[in-house]
Structure I
Amino acid sequence: MSNPRIPYEMSNRRKKLAPPDGKPLMVHVVLNVEHWRFDQPMPRKIIPGPHGFDSVPDIPNFSWAEYGMRAGMPRILGLLAERGLPASTALNAGVIDAHPAAAEAMLDAGWEFIGHGFHQRALDAEADEAALVTQALDKVSGFTGTAPRGWLGPGLRESAETPDILKAAGIDYVCDWVVDDLPCWMTTKHGPLIAMPYNLEINDSVLYAVEKHSSPEMYERLEATLATFDGELPSQPRVLALGLHPHLIGVPHRIGYLAAMLDLLMARDDVVFMTGSQIADWFVEADKGGE
């Protein structure tokens with residue numbers, strides 16, 4: 001079965017899109033801020049249980065994530081504020097009550113809030129997916145005063161109906177479908193939805209929690225990615241998403257590499273930092289006028 005939502009198209013055959021303000025490299029900083037419940041099995045682990053036995057509460061793995069919310073968050077907020085850079089937070093709605101100071105800090109910083117479920121639990125594990133989506137979006141809307149326009153599923157997991165549910169709930173773009181370096185149109189029962197470029201290759205969860213690379217790896221992958229993009233940008237814009245988590249990139253031995261990544265990108269004259277909604281709005285207009 002081919003892709004049921006996004007018609008197949010090779011990237012070099014897509015119509016030419018005019019870059020925003022002449023800047024063809026759009027950088028989207030996405031911080032995944034999650035609520036890992038103390039009374040539930042942990043969604044990911046840095047250390048297995050002794051003798052293969054997993055316990056609840058899982059103190060070491062819960063604390064691994066909690067460290068990010070306490071110590072990693074202020075480091076990341078500080079780096080972005082010092083540089084005056086915009087960001088998006090893919091927020092479990094449960095963070096608003098569980099970690100209110102972090103939620104308030106991101107709101108005060110002017111970050112875009114993207115729906116990310118209620119707790120860190122995959123949508124396809126929910127008994128009533130549509131109700132969970134509505135509950136999460138309503139919670140974020142009540143906190144920020146603005147309805148989220150974007151969605152990133154916990155673990156990027158979806159059911160076969162998720163895009164239809166998201167579109168019906170008012171979502172404009174979703175970050176789960178990492179199929180291209182430019183946004184793509186998705187089909188749903190309720191009209192078109194934008195598949196927003198995200199990243200599984202320059203993503204601290206994949207690099208450090210899954211593949212378990214050394215701390216410099218994310219910076220080195222960014223350098224290699226930019227070397228490839230340099231040959232492509234004259235022909236077509238690119239979206240570069242940086243997928244981040246406070247408990248991974250926010251630790252002392254990695255935070256300096258995030259600073260170096262941001263500085264590397266800021267030193268270029270072809271880069272513009274944008275939120276997800278800004279990229280979505282650019283794509284809608286550019287796609288209308290593309291060659």
Structure II
Amino acid sequence: MDLIININKPSGISSLQAVTKVKRIFGVRKAGHTGTLDPLATGVLLVCLGEATKVSRFFLDMDKKYRARVKLGERTDTCDAEGRVVERKDASSVTEDQLVKVVKMFEGEITQRPPMYSAVKVHGERLYKLARKGIEIDRPERRVRVYDLKVTATQLPYFDMEVSCSKGTYIRTLCDDIGVVLGPGAHLVALERSAVGFFDIANAVSLSELGSDVFQAVCKKAFYSLDEALSELKELVLEQNDYEKAKNGVAIKSLNSNDLALGSFVRMKSPSGQLFGIGTVDKGYVRVERILNL
């Protein structure tokens with residue numbers, strides 16, 4: 001079974017636990033996901049089965065969309081509701097106009113420092129492991145892009161916002177930074193990832209639906225072949241001679257590669273149009289990145 005499944009992860013379990021449940025449902029040995037969601041968060045989690053685990057990296061660069069609920073007046077050590085409150089301030093003076101103005105300040109290219117309670121590695125060590133020991137270290141800042149950010153509802157001290165952003169954006173950190181600029185602090189209360197690239201929450205399937213007797217009828221929209229899931233990559237259909245070389249890992253010359261962006265990835269296909277690998281475009285060549293046994 002070689003598929004990508006668009007799962008609507010429930011709150012309260014880790015991404016790894018969600019993958020384990022999918023493995024049990026389908027009785028497969030190889031499975032993985034394409035980008036962690038915190039246990040608190042819900043929404044789109046792409047789970048790869050079988051040969052699809054070889055292409056998970058190609059989904060990591062996709063842009064993301066989120067819906068977040070934020071509480072003003074409290075900062076936590078994790079920047080979300082699962083953490084320990086480390087600071088409380090009166091937020092009653094914050095107006096909706098101030099809130100909207102400050103939130104809009106975070107659109108565009110911004111700098112973030114990853115939270116200590118995160119899976120980011122610094123000097124080979126996961127930050128959350130250090131945080132659990134009470135150790136805090138300096139974390140290098142990273143630049144991310146917020147394409148669109150808007151307040152969608154307010155019931156102060158709570159407010160809701162929608163975020164469209166690049167990979168690597170921490171919504172928890174975004175909430176904390178907004179709270180600092182506003183003054184009273186803030187933390188993330190609830191989070192839903194509503195889209196990863198073209199994979200949308202509207203087409204996601206719950207774990208309970210996956211485990212039902214009628215899952216095939218209910219969940220068909222959430223299942224993607226590797227070719228469908230990678231459809232944003234340009235395809236390169238090879239002639240038989242080049243196909244024989246490429247499926248053995250040999251870089252091939254390609255006239256068509258001159259029309260492709262240097263360093264971009266392509267779906268490599270047999271003369272009959274069957275996907276068999278992912279290639280990287282070099283100058284005048286396509287180098288085999290991954291061979292898929294489909």
FRET efficiency 1/(1 + (r/R0)^6) of positions 79 and 279 (r between Cβ atoms, R0 = 35 Å, to 0.05) - highest-scoring structure of I, II: I
For Rg/Rh (Cα atoms, Kirkwood Rh), structure among I, II ranking highest is II
Taking distance in nm of label points 7 Å out along Cα→Cβ at positions 63 and 191 from the coordinates of each of I, II, which one would give 1.9? II
For which of I, II does helix-only ellipticity at 222 nm (-39500 (n - 2.57) for each DSSP H run of 4 or more, over all residues; to 500), calculated from the coordinates, equal -11000? I
Comparison of I, II by distance in nm of label points 7 Å out along Cα→Cβ at positions 183 and 207 - largest value held by: II
Which entry (I, II) yields the derived value 40, 39, 21 for Cα extents along the principal axes in Å, for residues 55-174 alone: I
Structure with the greatest value (metric relative contact order in percent (Cα under 8 Å, 6 or more apart), set I, II): I
Assuming 0.85 is FRET efficiency 1/(1 + (r/R0)^6) of positions 111 and 159 (r between Cβ atoms, R0 = 30 Å, to 0.05) as calculated from a single structure, say which of I, II it is. II
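Taken together, the values in this text are just the output of simple stated rules run on the coordinates, not laboratory data. Note that the coordinates shown come from a computational prediction; the quantities given were computed from them, not determined experimentally. Cβ atoms are built from the backbone, for glycine too; each structure is taken alone.
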